[in-house]
1. Starting from the value -11000: which structure in 1, 2 was helix-only ellipticity at 222 nm (-39500 (n - 2.57) for each DSSP H run of 4 or more, over all residues; to 500) calculated from?
2. Out of 1, 2, which one gives 13.2 for mean count of other Cβ atoms within 10 Å over residues 68-75 as computed from the coordinates?
3. Here mean count of other Cβ atoms within 10 Å over residues 228-235 was calculated and came to 21.1; which of the structures 1, 2 was it taken from?
4. Tell me which of 1, 2 gives 160 when you compute volume of the Cα convex hull per residue in Å³.
5. Assuming 19 is relative contact order in percent (Cα under 8 Å, 6 or more apart) as calculated from a single structure, say which of 1, 2 it is.
6. Thinking of 1, 2, which structure, once mean count of other Cβ atoms within 10 Å over residues 172-179 is computed, gives back 21.1?
7. Taking distance in nm of label points 7 Å out along Cα→Cβ at positions 164 and 396 for each of 1, 2, which is largest?
8. Can you rank 1, 2 by distance in nm of label points 7 Å out along Cα→Cβ at positions 60 and 412 and just name the one with the largest value?
Structure 1
Amino acid sequence: MKFIIHRGTQEIGGSCVEVCTKNTRILIDFGMPLVDKNGSQFNFYPYRNYTQQELIKVGILHDIEGLYPDADILIDGIIISHAHQDHIGLLPLVHPDIHYYLGEATHDIIKLGNTFNHKNVNIQNHTYFKSSKPFNIGDITITPYCNDHSAFDAYSFLIEANGKSIFYSGDFRAHGRKAKAFEWFTHNAPKHLDYLLLEGSTIGDDSEVFKTEEKLEQDFVNLFKKSDDIHFVMTSSQNIDRLVTIYKACLQAKKTFVVDVYTANVLDTLSKYALLPTPLNHFKQIEVMYPHALTTRLYEEGNGHLADKFATHKVTKETISANPSNYVVIVRPGMKADVEKITVDKGVLVYSMWEGYMQNKSNFDFINYLKNRNFTLEQIHTSGHADMHTLKRMVEAIKPKHIVPMHTFEGDKYQEIFDYPVVRLQDREVLEIKSFSFIQ
């Protein structure tokens, strides 16, 4: 068995790992880069009309046989760890007949992204896996493990073939609302594996231990109680842990939580997998706002039912404007025209995402727009990735023979941190486990 990290040995994002034997070839994730070659935020838009070969030439796509629409013989499968764009963002460019292996909830999130955000990740052939239940692709055995992460339904993978083993950590943490999943893993982890492909998104951060979602909940409660102004919150509609945190804080602060129709659909769709706040399941103090442009588009594209189902829980901008102190509203730059119709003299904007996204032009302009409307800016956030303490616990649970840094800008620091041999690979470098040798 051998593996190739096509992207991720020197950067966070764009994750893609190929694993193969003589008989079987699979990919784990096929993500969009987060940064370009200059370290700036990556923007695919200038490349949208490039051909497959042009995208390969500029290094956005990888030259992987059997992956693209011109292939005659396809790879044996793509395994998806979770639905963040830096793990699935390039999937619209692959052959439509490739078979996918993913969590059922992940597929639901992807389908919502197709409908609401025009992501165009059309998965036709698929198999759903379950945590801790091994499955086979050819002569490769894969065992998924549920991860605590800011993405719902995230996984790591044990990959075994021909007596050799790899563990792909995926994105994980132990301070979210699924922290028990990581605790379980530390007691049930596969041990003494050949290679641990370990994410290190937060290596270089000065914090040894990150805030828990429960601590963030109290921070939100204190903020909501401190001010009688309206509170807008910028956060991801797919960060279910954070949405639950904000909702629970609203209950304690006696505020009504307002989500837009997209976020409402995310919560409602995923509520079949977990107890999540959605007005359709009789949760109190949660209402739905209908952004005009988004709602109009839903009806024009034949998806009006996704708006209609929340009609009895609709809250208007006029109602919010009349009683602004009663509401905590999820907002984002695409809702600016709707936010303008919430007529308040001042308020509080809570930024609850990775700080680096603040420099995104649309976010930057939206934040400044609200500042000019006398909104004060507060930041309440914790990482979706493991802190240093949790990374060390992962390593000690597995006790790997080798660690390979990936999903990190700080791979050179691994040997200083972990008491296990570190193999520093380059993107597209092939590692043959059988002989422990490298092939350029």
Structure 2
Amino acid sequence: ALRPHAAFYTPGHKRGQGISPKLADCFGSAVFRADLTELAELDNLFAPQGVIQAAQQLAAAAFGASQTWFLVNGSTSGIEAAILATCCPGDKIIMPRNVHSSAIASLILSGAQPIFIQPEYDSVLDITHSITANAVETALQQHPDAKAVLMVYPTYYGVCGDVAAIASLTHQQNIPLIVDEAHGAHFAFHPQLPISALAVGADISVQSTHKVLGALTQASMLHLQSDRIDIDRISKALQLVQSTSPSYLLLASLDAARQQMAIHGKQLMSRTLSLADTARTRIAQIPGLSVFDPDSYTLDKTRLTVTVSGLGLTGYAADEILDQLGVTAELASRQNLTFIISLGNTKSDIEQLVQGLTKLALQPQTAKTITLSREPNIPKLSILPREAFFAATETLPLPETGDRICAELVCPYPPGIPVLMPGELITSDALEYLQQVITMGGIISGCADDSLQTLKVIK
């Protein structure tokens, strides 16, 4: 990046010399000198033998893996590669129904058959938790030919299921456990955090390093700690789902985030946990608000969920008010707001959060009880997601779609958990739930008509 030379390779801005002046004014010029392509001395992401290989080996050591791959297409590409590496068309994979949309995309790409498990659900707080070991054991007994199990750890709300027990069950069947650990990249660096998935038996962990650590947005890692999965198949799968022009800014940020945590991780997490504890204690004292802290699950204490329905507000309405007060949440749901407290937050951030929620609670509201429709049961999968994705479709008004087969991914976002997916039978409770999300101010993504006046179905 610093060596003087005439550049006749991509990208077209030539180390910032041709970049838009407005963009240079915004970001400075130095960053563009580092925006390089796969030059000889910079190694190759898909066939690493030099600096990328060394960086990935250091990451594996830091995060407790036998091998690590850097991801420039986010954890989405990691989940897709993990399923492509373990499942062939028609193979069964056991997974929770509250998976991220990337897992559904993986089913379409791989042709695998999902065996869905309903995770535990708190109907009072309207929060979906983790799948249980008992549910996985039952699914394995009913489907002994399953090729893999996938679980989400932690959930968007910070709830952590029993990875050790589920890993033991899957390994008794000699099949791998894939863990979507997108929100748990920090777990390995402090004893007061939940234990990392790899440390208790996960075969693959996919982590969004950018979500809770210091990497740039989209920069993630796939970690392997297993001899049950073909390493070469993972590498080949990643070549299918990642860009052939990886950003070296993203790759450098992964290496820097690794170094930061390897050297200062415990100190940074101690500070982060202290800020989170302060926030929890003070917010719990604000009338009308409650802080999510389940007794029956391990919780990532840096993930703060505040229930606002006691104020007569939906989470969506509270989010809009709080944003005007200078505080932006990670996730608004029907009666909760969720905040990520990370190594980048400061004492002044926590003070602003507490003051914002205090002002929110003091604002005059029309007292009302929020009646929620229950999260829908798992819809019947009439045809495989891949088959549905490629099938002929038609668009119908929403009221006419009941009992038809869905052809789209219908997904409130965030958190990106589909309510309907291609191949599933459209049920009245699913439609009621989605309409309530829209009425309350939520956003629907994944479908052609995001107002949800119409929906695509299989002809």
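Taken together, the values in this text are just the output of simple stated rules run on the coordinates, not laboratory data. Remember, it's a predicted structure, so these values are computed and weren't measured experimentally. Cβ atoms are built from the backbone, for glycine too; each structure is taken alone.
1. 2
2. Attributed to the structure labelled 1.
3. Attributed to the structure labelled 1.
4. Details: 1: 145; 2: 160.
Source structure: 2.
5. The value was obtained from structure 1.
6. 2
7. Going through 1, 2 one by one, distance in nm of label points 7 Å out along Cα→Cβ at positions 164 and 396 peaks for structure 2.
8. 2
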